[in-house]
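Novice: Below are structures written as structure tokens.
Please treat every number below as a calculation from the coordinates, not as lab data. Worth saying up front: this structure is predicted, and the values here are computed from it rather than measured. Cβ atoms are built from the backbone, for glycine too; each structure is taken alone.
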Structure 1
Amino acid sequence: MDIQVASNFERLLFEAYDREPAAVRAAMASLAQSRRFTLSSRALASIRALFTADRANEDEVAAAIRTIRRETGNCIDPHTAVAVAVAEKDSRDPTVPTIVLSTAHAAKFPDAVETACGVRPPLPEWLAHINERPERVTALPADQSAVERLVLATSRAAQEGAAA
């Protein structure tokens, strides 16, 4: 998956430019051609009004993992811990709840989580036996059309199997 230019980024630009497609097309064309673009001051102000940014070092990430584990009994992954640590630094109104959404499971980073809080997170139940399942590998040449053919063939086979 190539997320260097995520589709939600283009949607953010669309909103920042007051839904003006020509401005977004120009920015995206510049990005494709020169790997950069310049935002108008109004668009930049619009984005800055919506987002804040910060960082968390390894000690802060480990502390967030420990705190969440101690306070909730849950293990969180390092990426989520960055968000939690940064949210804790935020100087916004403390009466407004902060929500951190996560898509990674702590079991994806068992060593880091265990180092931080002393608990090795287990795989979710639906993945508990994954290491016992047979591994399937299909070697392909470094050729886009070969990959496309395999994806299409696999997709067709899955659809036919579901229809049966």
Structure 2
Amino acid sequence: MKAKRKPVRRWQPLRLCAPADPEPFVSNGLSVPDRTYVNDLYSVFVREIGEGALHISFHRHNRAAVRDWRHFQAIKNEVAGPERLACEVFPPESALTDAANEYHLWVVPEGWEEQFPFLLWVSNVGTQEEMEAQYGRTAARQRDWQPGIPTGKGLETA
């Protein structure tokens, strides 16, 4: 018997909210965010760092560790735009900050994409069924798209 899938809840768009309380940032030696966004899962802080570059930091409200690539992409898309390039950095241990299940994306200035050597420059997005139709059965697995998520196939359901 096939197990029933739990329904996937709809992605809730980020909404701009009141500025964050500056005290926790200042007391920890951090700059105060220029903008703050929230949805039902995440708090997102945006800092403009010059020449159109952005630093986006975010965490789940429950401070749980998370590695949902689509959520990271959706946050980048909603805050910076779907065609902006952002990266996550894995620093040298001497510069490591890992104290709060906080995630960081660095959005490069517009036009820098062409200079960035680490892009595949191909688009290949699909559901499990679409990928199997294109490539045949493989060990690769893809989950269904979360309704409303502003990335990939989710753009079609927004």
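Novice: When mean projected area of the Cα convex hull in nm², for residues 26-105 alone is calculated, the result is 7.7; to which of the structures 1, 2 does this value belong?
Specialist: Going label by label, the one that fits is 1.
Novice: Let me ask another. Say we calculate mean count of other Cβ atoms within 10 Å over residues 82-89 for every structure; which of 1, 2 gives the highest result?
Specialist: Checked 1, 2; max of mean count of other Cβ atoms within 10 Å over residues 82-89 sits with 1.
Novice: Next question, about the same structure. When FRET efficiency 1/(1 + (r/R0)^6) of positions 42 and 58 (r between Cβ atoms, R0 = 41 Å, to 0.05) is compared over structures 1, 2, which one is greatest?
Specialist: Between 1, 2, the highest calculated value is found for 2.
Novice: Can you spot which of 1, 2 the value -17000 was calculated from, given it is helix-only ellipticity at 222 nm (-39500 (n - 2.57) for each DSSP H run of 4 or more, over all residues; to 500)?
Specialist: Traced to structure 1.
Novice: Ranked on Cα Rg over 2.2 N^0.38 Å, which label among 1, 2 comes first with the largest value? The partial results should precede the final answer.
Specialist: Numbers: 1: 1.44; 2: 1.18.
Max of Cα Rg over 2.2 N^0.38 Å: 1.
Novice: Suppose distance in nm of label points 7 Å out along Cα→Cβ at positions 10 and 138 works out to 2.7; of 1, 2, which structure was it derived from?
Specialist: Answer by label: 1.
Novice: For mean count of other Cβ atoms within 10 Å over residues 34-41, find whichever of 1, 2 sits highest and give me its label.
Specialist: 2
Novice: For relative contact order in percent (Cα under 8 Å, 6 or more apart), find whichever of 1, 2 sits highest and give me its label.
Specialist: Top value of relative contact order in percent (Cα under 8 Å, 6 or more apart) goes to structure 2.
Novice: Turning to a different aspect of this structure: Can you tell which of 1, 2 yields 5.2 when distance in nm of label points 7 Å out along Cα→Cβ at positions 18 and 146 is derived from it?
Specialist: 1
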